[in-house]
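Asks: Following this line, the structures themselves.
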Structure 1
Amino acid sequence: MNFKNVLRTVLVAGSVMCATLAHSEEPVLLDPSLLQPASDKMIAEGKFKRDKPWTIGFSWPGVGNTWIVQTIQEIKYAASQDPNIKELVFVEANWQPNKQVSDIEDLLTRKIDALLVLPINPDLVKAQIAVARSRNIPVIVYTPAGTTMDADLTFYGGGEFFGKAGGEFLKKKLGGKGTIWAFRGVPGSADDFTRYNGLVKALEGTDIKIGSEVYGEWNYAKSKQLCENLVATGQPVDGIWFSGAEMTRACIEVFNEIGKPLVPMTGEGNNGFLRIWKETGVDSMGAVFTPGIGPAMVRAATALLEGKSLHQSYASDPKPITAENFDKFYRPDLSDAYWMPSTLPENVLMETFKR
């Protein structure tokens, strides 16, 4: 073989290798600092490939706070930017498990190409998910860390990771002893149960006791009333664990309004919470639960419908916000309703959240 033939052979082989690598390269669903594969098992390439354009069904549990509002906005924005998505059929169940069952059943009558679900109660939607999978409709779910679901692709986030981060913070700040209050989320929801379970696991082996436990439902107004009631009882408190930052912000305001000294309180990546953290100097931290999980689910759906291979599960467990990295997250130019990190472009952020 002469030199030209050798060179031609090498170039052809290199081209084939590059094409193979490019073809097999996994799509980026979200910034790697926010989302990582949680399983070595892969969905076979081409398994769910369908002709474009696609109709995607999304079953959402309910509304009620600014994180949900922003996440829904990010989901709809991501879908609007993809010309291959003909329609995003988005439904929310008003936190009623039985309504979510009927919502999913209705979606399955709409000839959807993919089904995305954030279940209120994973056990109650098993049958509907099984029906979708039997029709070769890819089912992508978000479920809190600490739970499992029988779906084609699962996103894990929040849950035990979230609750444990706050629990570890309080354990350290209180030296492993004292009395705390726990503000939980929506009763019966998987996120509430798993976040609280993460707190309990973090406190195992310590002398920290949960003196009071209430359900603030991730809602500012309700949590403010609950905190006022607890303070009025005079119950001892050395620290407070919150399942969501809207509740933290409400309780900080209660303490300030009556002149009660602040105790260590946990929060999360919400701009309003970070603002009051900075203004009051409260001893705190922020678990990160990015709204980006929503659009990542949309990107996963389109990747599968294009015939690409993805991992069967992904986990979002970013490092928490601390006093040391605070300035990397806080946006004084944006409103209290902003949650970080966001997938929205800067111009949309400014249009939506400019203070």
Structure 2
Amino acid sequence: MSQLATVEATGDGNRIGRAIAAATSHLRAEVAQWCHSALAAYAPDEPGVRASLHELRTMLEEHSPSTLGQVEGMARGYGVPADGLLVAVLATYFASADIPGGDRGCSTFAVRGAAGRPPVLAKNRDSDQRFRSMQTIVRVQPAAGYEWLALSTAGAPAVHSAGINERGLAVADTHVPSTDVGIGLPRFSLMMHALEQCGTTDEAIAYLESVPRMGFGNLILADAEGAVAVVECGHSRLAVIEPAGDEVCATNHFVSDGLAGTCRHPAGSAEGLDSRARRRRLAVDLADADRLAGDPLGALSVHEQPGATCVHGDEGSGWTIATVVAHPDQRSMAIGVGTPCRAIPQRFSLAAERRGD
């Protein structure tokens, strides 16, 4: 079983970044290789990359100085170029003109609270196997705002998978290759600021509607009051998917009328078929909300195709490298590294004494 250590960080972005780098210094070689690969693909001295980096830095300076500070603090701590780290975490933006193929995405769902049933948010993180050893837990008390806890990746700023704050707001993301992309806040920054500034699902939706977004994905939300939603985040368009019953789910495509047509993987492509099959399977499981809330790992440990939610590198389909189950009412997350069918989750929480409970 992989044991996850918790990185404790406080203060502004630079201090948070330096704390993360210091606590994960044993992963410096992996972070350096990640940067090296990104810079080989998108060299900062190439005119298009240089112009995009300038625009991105200018936007982050205005809308998320904490993200930029974390990148710079980590880069110094790991001894890697700050631009290399920024390119690495934003590689999907630099590749947005291409249609990526062969990569799977993540599966998420949330069940809203009801009488006798607490709310739950769950996510399988499917990614390159090299990132499995780089999974990191961060607990952050920012210079201003709510304390938050997240599953992230060493070398990555903000919230790089899923998180929860001291108010009980939980959030997770899924990537959606899309044509509705532009200069704006990436999902990891959107999630961090939502956790720092918002206490409920409705407040998080209002925040997401108010800021420039890069695009590329879904954010799934749940709060301690039991409200859940999926927010489809494009650059120029945004759609809120409310629960038809007691649940919502998201995989790696958009379903709203305004954004479905922007998906770069056609519905009939291998990636499009896989994403839709996983969403259909989750929708079937979600029909029994009480059972699913009691056993969220069951829906995330399905191997039968089509629509497998738990993958082991079969047929080049990638790996499920981590699973998160967030409990908004308890301000806690159960996190397992590796596939949910095998991993034994560890529980991480925001201390009650820090919340004033």
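A short reminder: the numbers here are calculations on the coordinates, not readings from a lab. None of the values given here were measured: they were computed from a predicted structure. Cβ atoms are built from the backbone, for glycine too; each structure is taken alone.
Asks: Given structures 1, 2, which gives the highest value for mean count of other Cβ atoms within 10 Å over residues 157-164?
Replies: Top value of mean count of other Cβ atoms within 10 Å over residues 157-164 goes to structure 2.
Asks: Next question. Quick check for you: by FRET efficiency 1/(1 + (r/R0)^6) of positions 69 and 213 (r between Cβ atoms, R0 = 25 Å, to 0.05), which of 1, 2 is greatest? Intermediate values should be presented prior to the final figure.
Replies: Working: 1: 0.40; 2: 0.80.
Sorting by FRET efficiency 1/(1 + (r/R0)^6) of positions 69 and 213 (r between Cβ atoms, R0 = 25 Å, to 0.05) in descending order puts 2 first.
Asks: Which structure, out of 1, 2, was P(r) over Cα pairs in 10 Å bins from 0, in percent calculated from, if the result is 5, 23, 30, 21, 12, 5, 2, 1, 0, 0? All intermediate terms of the calculation are to be shown ahead of the outcome.
Replies: Details: 1: 5, 23, 30, 21, 12, 5, 2, 1, 0, 0; 2: 6, 27, 38, 24, 5, 0.
The structure behind it is 1.
Asks: From which structure (1, 2) was helix-only ellipticity at 222 nm (-39500 (n - 2.57) for each DSSP H run of 4 or more, over all residues; to 500) calculated, if the value obtained is -10000?
Replies: On the way: 1: -13000; 2: -10000.
Here the read-out was taken from 2.
Asks: Given 18.8 as the derived value for mean count of other Cβ atoms within 10 Å over residues 221-228, which of the supplied structures 1, 2 does it correspond to? Spell out each step's value before the answer.
Replies: On the way: 1: 18.8; 2: 24.4.
The read-out was computed on structure 1.
Asks: Next up: Can you rank 1, 2 by FRET efficiency 1/(1 + (r/R0)^6) of positions 109 and 253 (r between Cβ atoms, R0 = 30 Å, to 0.05) and just name the one with the largest value?
Replies: 2
Asks: Also: Can you tell which of 1, 2 yields 19 when relative contact order in percent (Cα under 8 Å, 6 or more apart) is derived from it?
Replies: Numbers: 1: 22; 2: 19.
Computed on structure 2.
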